[in-house]
Structure 1
Amino acid sequence: MATRRLATEHEHLWDLSPAWNVLTATERNLVDLHISIHQFKKNQLIHYEGDEPTHMMVLVKGKVKVYKEGVGNRNQIVRMLKPYEHFGYRAIIAGEQYNTNVCAFEPSTVYMLPKEIFLSLLKSNRDFCYHFLVELATDLGAADKRSVNLTQKHIRGRLAEALLSLKNSYGVEADGATISMYMSREDLANLSNMTASNAIRTLSNFASEEVISIDGRKIKILDNDRLMKISRMG
């Protein structure tokens, strides 16, 4: 992992995320003094489940997956992160160890702020604290919904939901239909709580029904309305 302190010409967090716009000039100087840039290679672990949290983190470039190790070495992807999302701060606020692993899905740039500085900002700036309160509440609601969907939906519904989630998070390519995220069948399975063989078979069924088309790891959504219906029906 390559690490360096931020130079004066770096992109400031308050230019990238509205959460940081509310900081005072003094608080911004404090952030500039302590924040650092970390570069992670593809498949490199950013933090492990059980680690003591030392920094709150902001993904600035790349894609990152958050996952838990399951029975039989099967991983369950909890969520995928996109640029400008925060992570690693829940454990800091709760005073707990990390309860997930976080790994760079592709080469990624992460800003890290020491937990002591982050906690001091939460305590001194009410608007800053409120933003993270809203973010935690939103994430909790999304986690509850995802937990129900993964346990109650059938395989087709889970995979359709995963594809739509990837599209909403990462967008599509210039053709307006190909998801701008290329996942292995195993990662898709881990995101959808199924085996890789079930993911492969269900993708093939979607393709034969002309809901999607497949070119290697590229997935093009041909019938978005039908994919949404499959997701809703479960």
Structure 2
Amino acid sequence: MNKISKTAKIASTAIIYDGVEIEDDVIIHDFVVIYPNTIIKKGTEIYENCVLGKLPTSPGSTSRKLKKEYCKLIIGENCILCPSVVLYTGTQIGHNNLFGDYCSIREECRIGCNCIISRNVSINYNTSIGNNTKIMDNTHITGNMKIGNHVFISVLVSTTNDNTMGREEYNEDHVCGPTIKDNVTVGAAANILPGIIIGNNAIVGASALVTKNVPDNKVVMGIPAKVIRDVDTN
């Protein structure tokens, strides 16, 4: 059974399954689909063609095993979901976040508050993102990845989590995305390889190929990326 606030505004074309909670002053536009076990907190606005609470599915072709049950999808207060956003079940999203057109966030991710996830960004499973972080257009955030607070990731950035490139059976011991710590800046079209740790307040230059850990407060550039200088703290 659904729990829908009387002050929520829901388009007649929206499809809402049983087991959904919608709080005060939520606005849901045309052709939105909301699956069970979804909670939408007050003041959030969801634009056309969004799909919320989707279960991960596979015809048997994926090497990573899917769970039979997931936690609820929770969308925090005063978020904006632009058209055609897809949020999978089991993900928890904080308050005051903006999700751009066509972005996709897979199951069991955690996103803090005051973030921008821009157009066509894909965030894979079991990834955590801190507060006040911005990820720009057409960037791919891989599964099993950690991103800190006040991080800026520019357009067309690529991250990966499997150095075997699928040649070995899926195992979380070796399928591990990068860790990007607080206050990091990543330039356009950078490529960050599996398991890499980018230290606090570091800067990764545009088009850099990051194959080794980056120390705190360093600027790296090039293919492969090398430390160029310290970050100017002034």
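Suppose relative contact order in percent (Cα under 8 Å, 6 or more apart) works out to 18; of 1, 2, which structure was it derived from? Going label by label, the one that fits is 1.
If you line up 1, 2 by mean count of other Cβ atoms within 10 Å over residues 148-155, the top spot, with the largest value, goes to 2. To which of 1, 2 does the computed value 2.3 (distance in nm of label points 7 Å out along Cα→Cβ at positions 68 and 132) belong? The read-out was computed on structure 1. Can you tell which of 1, 2 yields -13500 when helix-only ellipticity at 222 nm (-39500 (n - 2.57) for each DSSP H run of 4 or more, over all residues; to 500) is derived from it? Computed on structure 1.
Suppose distance in nm of label points 7 Å out along Cα→Cβ at positions 44 and 60 works out to 3.6; of 1, 2, which structure was it derived from? Derived from 2, not from the others.
The numbers here are math on the coordinates, done by the rules we state, and not lab data. Predicted model, so just to flag it, every value in this text is computed and none were measured. Cβ atoms are built from the backbone, for glycine too; each structure is taken alone.
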